[in-house]
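Values in this text are rule-based calculations from the coordinates and carry no lab data. Please read all numbers here as calculations on a predicted model, not as lab measurements. Cβ atoms are built from the backbone, for glycine too; each structure is taken alone.
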Structure 1
């Protein structure tokens with residue numbers, strides 16, 4: 001059901017950049033270095049990994065987990081290294097990669113959040129971009145980590161106009177001057193100094209990139225509160241923590257805003273690779289299927305069904321159920337474009353326009369719709385005769401329709417399966433447990449619990465079952 005296609009700019013970023021994940025203790029020049037908490041670190045690391053995979057079409061195995069900044073930079077070979085601390089998030093589509101490629105072009109040596117704390121500079125630990133070729137030219141200097149003491153550092157030029165957010169410099173320009181300073185030094189202090197000595201400019205993230213970035217400032221607040229809130233974002237209690245409010249708002253509204261129009265996937269782009277090639281001897285007895293286009297039909301035709309097979313169409317989206325119910329009741333299997341365009345208008349009105357029809361480019365007119373319909377069913381149905389025969393048999397089955405959110409309404413899912421499951425069953429889950437709406441809003445334990453509700457109830461109520469779709473995974477490189 002995912003129609004996000006790499007437009008080419010994501011590949012350009014991947015070709016230029018090594019991605020690294022670190023788990024650095026949060027440093028603040030005033031409060032010192034935080035003590036890490038395992039549960040919050042795992043959840044934040046998953047968010048960082050998942051959204052990098054999603055936003056850059058990045059294979060998770062291409063994310064290196066490194067012990068520190070130096071190890072992250074030494075582990076790769078590409079021109080740039082993007083080092084993210086657990087809890088940092090990049091989120092975007094093609095435009096993010098366009099902006100990231102522009103940022104790479106601007107990165108002379110280092111790019112990140114430059115922190116100014118009383119006469120010296122360090123990098124905030126959330127995210128850092130390093131030009132590896134420049135780092136090598138400088139002799140591979142150590143970054144320098146949190147420590148208290150006295151250091152001789154290169155000094156940058158200062159300007160009252162060179163300020164972002166009232167304290168963060170937009171850039172550090174070499175001056176050739178040095179001074180001995182006593183301070184609580186943070187991450188990257190030595191690399192900044194060595195870069196300035198080498199005549200290199202250090203820059204802040206450009207505004208285009210900052211718009212696509214979020215960070216979990218868990219160690220500036222109550223980590224117990226953060227663990228609870230990030231485990232189930234949708235049920236997180238009200239908080240006075242401003243940074244937690246920001247990240248909860250982001251996750252609750254990514255990618256689908258709260259109270260957004262319900263989606264109707266008019267077509268389904270999923271592969272049939274999860275459908276087994278062997279048929280059930282007498283056909284399956286019940287099928288729990290999503291209301292997304294025609295994969296349910298591809299499934300049933302492939303594994304087999306009989307006159308007593310019961311089809312339970314379930315979905316979080318009432319408009320999607322309405323379209324599917326209407327198709328089964330009224331459509332004869334021909335000219336889907338004309339049928340859909342007429343049905344869309346009435347369903348749109350039925351739900352007061354709160355419907356998002358996707359993918360929009362494929363549903364603009366009857367001819368386009370008919371062409372996509374043929375493309376979708378052709379992987380299984382080799383002729384119109386085969387399709388029409390299937391559709392008439394399918395329409396004659398007993399059908400039920402259930403509106404339920406599998407991730408949130410565990411009791412509703414359990415009741416649905418207990419009510420309808422029998423004999424040999426099939427249940428199609430798609431990618432719901434590993435989608436941005438799932439991983440962003442529920443931690444791995446919550447997703448596993450929802451998944452177990454499905455599988456445990458199926459096991460108790462059926463002789464055997466076929467499950468289509470991925471089980472929830474922990475989005476960290478194994």
Structure 2
């Protein structure tokens with residue numbers, strides 16, 4: 001019993017000393033991992049200069065593991081093999097053997113009955129570590145394999161002592177006393193170092209992912225900026241006016257690009273006729289770049305057909321829908337309101353393809369009415385039919401065209417702005433100019449939503465009959 005307690009105390013004291021040695025080795029190894037040359041090590045292709053540095057550093061650590069060891073019955077309790085093992089696991093067989101030879105040469109110079117077994121084990125530790133490096137595709141093996149290797153290697157070291165050292169009884173006594181602390185200390189040191197390496201690899205991986213993400217964000221931001229510029233070019237810089245009307249419009253996108261748009265047809269190049277003007281407002285399903293691209297397609301198609309069917313809005317939308325439906329492979333659609341203003345007859349002939357009903361303010365009656373849909377959204381069915389209706393725009397009348405970004409704007413409580421507040425604003429501001437009415441509506445929507453982010457594009461167009 002007394003001998004057993006002495007043995008346990010001896011093993012514990014050896015283990016504590018070895019752990020202190022391990023701490024120094026791990027600190028040096030950590031500093032090495034933060035050096036510039038370690039980038040080559042992690043990539044699996046260290047240059048010759050880097051390999052030489054690794055051999056010298058881990059060879060020196062092997063010598064330190066011997067110098068700082070504890071002599072016991074002619075043997076040295078140490079962590080000499082840890083340096084070559086790490087060298088092999090990080091740089092391959094050549095580096096591992098090189099560090100092992102340095103450590104083994106110093107061990108041979110000290111003599112002792114275990115000198116040959118211990119020196120051979122040191123060289124083999126570097127060699128086997130290098131072979132593991134090759135088996136892992138010239139990469140560090142990871143925590144589990146590295147720690148298991150340290151345990152098995154030190155167990156093999158003890159077997160070499162038993163096989164090669166004489167007298168055998170003395171070898172057995174030494175191995176019994178030092179095997180456990182040496183195995184545990186080397187395994188602990190290997191675990192700490194492998195943990196450092198794995199964290200470093202994770203840092204590199206995260207940094208690479210961040211760099212990739214930043215490049216992707218820069219690319220997307222560039223694409224968004226280009227798309228936004230293209231989309232802005234689609235919207236009229238100035239609103240074409242015709243005699244007897246005051247027309248204003250504005251779009252406020254929820255993102256850099258969106259699916260809302262408005263247009264005034266014709267441009268100067270393709271007039272529909274004296275005193276006539278095409279008016280269009282639309283909302284594409286979805287947001288972002290896909291919606292912007294679909295918006296561009298829809299706008300061009302409707303514009304071409306509107307100039308082709310100069311006085312037939314229903315025919316223009318019918319043929320435009322056929323083209324858009326054939327080209328819509330993603331299931332996107334567009335709600336659209338298109339109308340033809342005639343300043344001579346003071347009429348507005350329109351087609352509402354599933355869009356929010358524009359609001360007509362009658363100055364004579366002081367009432368509001370809605371221009372209901374007379375066809376489905378474009379892009380849903382290629383053979384959809386559309387009809388057209390006509391409304392009289394007398395002096396003082398208003399026509400307010402809008403997208404659902406106005407009525408469906410939400411506040412912090414997820415309550416929608418709604419149609420009734422919009423109507424109240426129109427009634428309260430019907431004497432203002434078209435531009436001022438738009439300002440009043442947008443101001444009311446912003447006051448309602450507060451700090452809540454804008455969730456949808458907002459587009460408004462107001463036509464005042466003078």
Structure 3
């Protein structure tokens with residue numbers, strides 16, 4: 001139980017002053033990102049339905065469903081808000097696919113309302129600790145082997161965040177995390193098949209944070225050895241390939257925040273490289289899509305399994321397009337950009353983009369596994385025989401190739417402009433100002449009215 005004990009002690013004893021400006025800046029960008037994706041995703045398929053379902057259910061009015069309005073039990077608010085935040089798949093993430101911000105921010109806001117208030121410093125500290133738990137509990141591709149990383153490791157992040165805001169003591173926090181372990185799950189098959197379950201899993205994870213913290217605060221216990229035990233996390237999900245001490249590396253100081261990825265484009269993180277290279281090619285060589293013979297994109301095997309399959313519009317065109325290298329390359333070639341509107345059904349069904357997508361082939365290259373998780377190689381063969389060969393080791397927004405602050409705010413404004421009912425300009429500027437200075441505000445509940453239509 002050494003690992004469990006040290007994790008819990010750190011979660012309960014760490015203070016705002018322990019975090020340096022750089023990780024706090026990353027967490028602020030997480031918050032701004034998730035606010036933007038929640039606003040933009042509030043009208044995405046299924047999200048209005050989820051809001052309606054939970055407003056129709058009886059329950060205490062504890063926390064707010066953002067954008068749509070209405071107060072519901074805190075865990076229900078976290079669920080709906082988490083699903084909306086993930087709906088457009090434009091939120092922050094970590095390799096090999098864990099989406100942290102879209103779970104911890106909804107959990108944190110719901111917990112703050114449930115607690116009757118939370119200072120900006122306490123809120124930012126809880127988000128930072130939650131993010132760090134997501135980083136520490138994150139596994140690698142071979143360990144997940146098709147499990148959805150968000151459903152597996154981010155339950156600990158959401159629970160740690162909620163437990164901190166709700167003021168759980170060490171024994172209660174231990175039980176909350178142990179209960180969360182029993183909620184780990186979810187499959188990447190949802191992503192491959194383009195199912196709305198992708199956003200629902202995100203909602204479940206946000207909900208889990210509140211539920212586990214509430215249960216633990218009332219004496220409900222979980223397995224003490226939820227990490228090191230014979231059937232604990234590192235055996236069941238880590239496949240005994242990852243040692244428990246890996247979760248303790250550098251414990252006591254903020255750790256690994258550079259691993260948080262912010263997407264430059266509104267599609268899967270594993271399509272960012274091919275999109276960036278395609279747009280670079282268009283800018284540098286003024287490529288005419290009609291003169292292209294064929295395109296070959298080579299990616300590591302894990303990326304191929306998730307985004308390399310043949311593109312089909314299917315029952316959920318948006319998700320299928322977001323998780324398709326073929327569509328993302330064709331879209332960037334045809335439209336010379338990649339924004340949220342390009343992943344709407346009307347854009348996806350454009351015969352010109354479908355014709356281009358058919359010219360793109362994707363190859364699984366096991367030899368690329370030794371390179372960065374997001375590494376991408378591309379060959380564009382023109383009808384006249386000329387070839388354009390490109391390679392990218394690290395996609396934009398990934399560790400080692402971060403977005404600028406200006407790009408973060410551009411992403412946020414793109415989300416606002418895409419929303420079904422865009423917010424007024426003064427409200428948008430107020431949100432940006434509040435997030436940038438959140439450590440100075442007395443009660444983060446002051447943000448909630450800004451996030452309602």
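helix-only ellipticity at 222 nm (-39500 (n - 2.57) for each DSSP H run of 4 or more, over all residues; to 500) was computed and gave -15000; which structure, 1, 2, 3, did it come from? Only structure 3 yields this read-out.
Supply the structure label, taken from 1, 2, 3, corresponding to Rg and Dmax of the Cα atoms in Å with the calculated value 21.4, 72. Computing Rg and Dmax of the Cα atoms in Å on every structure in 1, 2, 3 gives 21.4, 72 only for 3. Hey, mean count of other Cβ atoms within 10 Å over residues 195-202 derived from one of 1, 2, 3 reads 23.1; which structure? Among 1, 2, 3, the structure yielding 23.1 for mean count of other Cβ atoms within 10 Å over residues 195-202 is 3. As an exercise: relative contact order in percent (Cα under 8 Å, 6 or more apart), calculated from one structure in 1, 2, 3, equals 11. Which structure is it? Working through the options, I get structure 2. Computing mean count of other Cβ atoms within 10 Å over residues 171-178 across structures 1, 2, 3 gives 18.5 for structure 2.
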